[in-house]
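Structures are listed in the sections that come next.
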Structure I
Amino acid sequence: MMPSADLFICGAREVITCDPGPRNPMGIIARGAVAVAGEKILGVGPEEKIREEFDLSCARTLDIRGRLLVPGFVDCHTHVVFGGSRAREFELRMTQTLAQVEAMGIKTGIPASIHMTRSASEQEIFKDSISRVDAMFLQGSTTIESKTGYGIGYDDEFRLLDINDRLDASHPAGIVSTFTGAHDFPPETDRDDPTQRQAYIDLLVNEMIPVVGRDKRARFCDIYCDEGYYTAREAEDILKAGLNAGLLPRIHTDAYANIGGSTMAARLPALTADHLNYTTPEEMDLMAHSGVIGVVLPALDFAVSHPDPVNGRALVDHGVQIALGTNLNPGNWTTSMQLVIQLACRNHGLSLAEALTGATMGGAKALAMADEIGSISPGKQADLQVWDLPSVNDLVYRIGNNAVTAVIKSGKIYPGNTLSDPLKLKGDHRCT
């Protein structure tokens with residue numbers, strides 16, 4: 001008996017599986033189709049083969065009429081949950097120095113966002129955060145990692161974890177929570193005072209992280225290891241506390257200086273090391289050997305006019321598995337993984353195949369979910385997006401364009417941004 005599908009997606013010019021072969025780096029199937037049962041992919045292949053191998057008699061049919069079918073993006077690095085806006089700060093910084101902006105009495109940087117987040121109500125933060133998730137989802141991101149890190153204190157960090165839970169329960173996008181209580185030190189703490197500094201680290205290690213792990217409030221423990229933030233030794237202590245609590249280690253490092261974070265990440269090893277602007281070739285080799293995934297954040301480098309954009313080409317050439325993320329945060333308000341791919345190709349030396357797979361399978365690996373999402377493969381979640389593009393090459397050609405005309409999450413179809421020629425389901429009946 002043939003396996004029965006309840007959704008048949010056909011009419012694709014190409015199915016871009018992101019499950020590459022030796023001569024097919026994006027896993028492209030011309031005139032492909034996908035059979036779905038419930039939330040899972042049953043099969044993918046040439047349309048005639050899928051029609052032959054699966055029982056489609058009770059399946060709804062989604063004819064995408066010459067469009068492209070692609071895996072949903074896996075945005076593996078975001079700070080989507082925060083309060084307030086730093087738009088005024090960034091508008092002024094187009095023509096003013098940071099010191100000039102601060103002389104006007106305007107708070108800047110992470111401390112400004114901590115203040116705004118602490119001042120906002122939970123409902124205000126949730127409302128703003130879910131609007132950002134909406135925008136990300138309608139641009140193809142079906143799984144979104146969401147870090148805490150703008151509370152920086154026991155009650156405020158757990159409030160952000162609560163909001164992550166609410167987002168995951170109320171939005172079709174999958175929200176994967178990361179505890180980043182070590183994104184900064186609390187503003188009321190003097191980070192140059194060793195006693196005060198250690199007191200907050202002790203709070204993280206002995207109280208906050210054990211509760212996060214015990215109650216399964218997050219999957220990962222993350223930290224900002226850079227000049228002016230946490231040292232490599234402090235980062236190691238905090239990430240080991242996370243490991244003891246069952247949280248996989250991730251690290252922001254080498255963004256503005258190299259203080260040994262990526263070397264420590266390779267030694268631990270961490271699941272990912274993110275940013276990596278000042279990572280040396282020797283450290284890239286260590287990361288590749290240890291299997292640490294390098295998360296490249298092209299929109300952040302663009303947003304802050306980084307003086308030394310991350311060298312994505314070097315990471316790949318040294319054998320580092322890469323992933324891409326928007327790094328959506330108060331200082332980098334970016335919801336589009338399509339834009340991230342465009343920047344990765346134009347500014348960071350990546351091929352289209354490397355960037356696209358980095359935004360799908362690479363992201364899935366960075367979330368330790370490669371068996372569940374990230375490619376159009378049998379057995380994985382039916383997380384897909386439909387692009388209205390003549391070819392996949394147009395993704396990097398059409399800068400700022402949202403190609404998405406439909407998003408399929410766990411087998412459910414959500415309309416995209418097409419106003420004319422909308423996609424239609426056929427056979428919306430149920431067999432009994």
Structure II
Amino acid sequence: MNAEILSVGTELLLGQVINSDTAYVARALSSVGINVHYTATVGDNPERLYQAVTDSLARCDLLVTTGGLGPTDDDLTKETVARAAGVPLAMNEDCLATLTRYFAGRYFGENQKKQAVLPVGCTVLQNDNGSAPGCLFRSQQGALVVMLPGPPGELIPMLEHYALPALAGSNSHAVIVSKNLRVFGLGEGLTAEKLDDLLQGSNPTAATYALQNECFVRVTARAANEEEALTMMQPLIEKIRARLGTYLYTEEDGSLEETVVHAAMRRHMTLATAESCTGGLLSERLTSIPGSSEVFEMGAVTYANRIKEQVLGVSAHTLQTYGAVSVQTACQMAQGIRRAAGSDLGIGITGIAGPGGGTEEKPVGLVYIALTDGVHTWVRRMPGHTGPARSRAFYRYAAASHALDMARRVLMDLPMQENPEFPRAESLPAAMDEKG
């Protein structure tokens with residue numbers, strides 16, 4: 001079964017609301033073996049919507065619309081889709097009774113009542129989180145049509161609890177299963193080169209996708225059921241794992257911070273962070289993970305040199321001789337926060353996030369990340385850019401990601417190997433005297 005998704009709403013075209021509905025619906029349809037061939041967004045204009053629906057119904061087996069089912073004058077999806085599908089509308093008495101109960105004690109006018117006007121003979125999709133019901137019906141062109149509300153809090157439960165079971169019954173019982181293998185330390189281009197021949201298959205398939213400062217490999221199989229699909233995917237996943245080595249950090253579509261927190265929990269180890277240019281971003285990413293309180297001791301944002309000295313014990317000699325952005329300062333920040341917290345691991349980050357402050361010797365984007373376990377201190381250097389710099393947010397996020405990758409490697413007893421796109425992390429003595 002081939003599907004199209006049509007999102008309705010002028011606010012989507014204007015960028016006032018981010019359209020997350022399409023991505024969610026597409027993933028859900030794939031889970032029941034339905035291929036999505038087209039997606040589109042159209043504003044609250046009945047003629048343009050009519051044309052878009054007409055075009056879709058001429059091409060697809062299933063059309064899913066999102067938005068425009070509410071009580072206001074610009075909620076025209078039902079009327080327009082039904083007209084294009086050649087199906088009349090009528091008051092659905094059961095839905096009217098449900099709406100009457102929903103609005104008990106509140107104003108219940110004609111606009112609210114029109115939400116119970118639905119295509120004749122449709123399957124009603126109950127809305128457990130709002131007033132506008134969805135519906136499923138077959139158009140005169142022969143295609144199935146599913147209409148869902150726009151707010152994700154209403155759309156997602158309706159799709160999962162009512163629409164998907166109905167669609168799964170109408171499909172060929174095939175499923176499409178995907179696993180996302182997350183990669184850090186190799187860009188998408190280099191990852192694709194390493195996997196070149198493995199990306200050519202038809203079922204299962206593998207494809208690379210870029211994320212912020214990392215990438216992932218999506219492995220997908222189509223089969224009669226999930227177990228069979230996973231079995232088909234496993235040999236390909238094993239080949240990918242062998243090619244990517246320790247750059248592949250999870251096969252469960254988790255984040256770097258999730259990987260670090262869970263690894264620390266398994267090892268019963270704790271960590272603490274001292275941040276300058278990242279301004280607490282590393283701590284925020286760690287503490288966003290449930291259970292992080294078991295392993296995260298403290299975080300300190302130490303922008304001023306005076307605070308680096310007073311709180312972390314970075315020596316005045318180091319700051320005067322090497323500067324705040326240096327290997328020596330990063331090491332002493334990591335060692336200082338570990339002492340202050342009494343943690344197993346300490347992480348220090350210092351750099352120039354820009355857009356100003358860079359020099360020829362120390363350009364924007366130069367960042368040093370240090371990690372110590374009390375025996376060894378490792379340092380990774382982000383070299384910065386001599387040409388046009390990237391955004392401040394890019395450098396901050398990248399630095400936090402490198403810190404997480406370094407922690408992951410220590411916690412999982414992996415080599416702190418050379419990164420092909422950044423200079424390698426060096427192992428230094430854990431104790432550095434005040435001369436650096």
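Laboratory data are not the source of any read-out in this text; all were calculated from the coordinates shown. Here the structure is a predicted model, which means the values were calculated and not measured. Cβ atoms are built from the backbone, for glycine too; each structure is taken alone.
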Report task. Consider the structures I, II: one of them gives 15.9 for mean count of other Cβ atoms within 10 Å over residues 109-116 as calculated from the coordinates. Say which. Result -> II
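Taking 42, 39, 21 as the value of Cα extents along the principal axes in Å, for residues 93-196 alone derived from one of the structures shown (I, II), identify that structure.
Considering all the candidates, the number was obtained from I.
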Report task. Output the label of whichever structure in I, II has the greatest value of distance in nm of label points 7 Å out along Cα→Cβ at positions 29 and 45. Result -> II
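Which of I, II yields 27.5, 84 for Rg and Dmax of the Cα atoms in Å, as computed?
Derived from the structure labelled II.
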Query raised in the report: Comparing relative contact order in percent (Cα under 8 Å, 6 or more apart) across structures I, II, which is largest?
Result: I
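Could you tell me which structure in I, II was used to calculate mean count of other Cβ atoms within 10 Å over residues 61-68 as 25.6?
Traced to structure II.
Hey, FRET efficiency 1/(1 + (r/R0)^6) of positions 117 and 365 (r between Cβ atoms, R0 = 41 Å, to 0.05) derived from one of I, II reads 0.85; which structure? The partial results should precede the final answer.
On the way: I: 0.85; II: 0.10.
That value comes from structure I.
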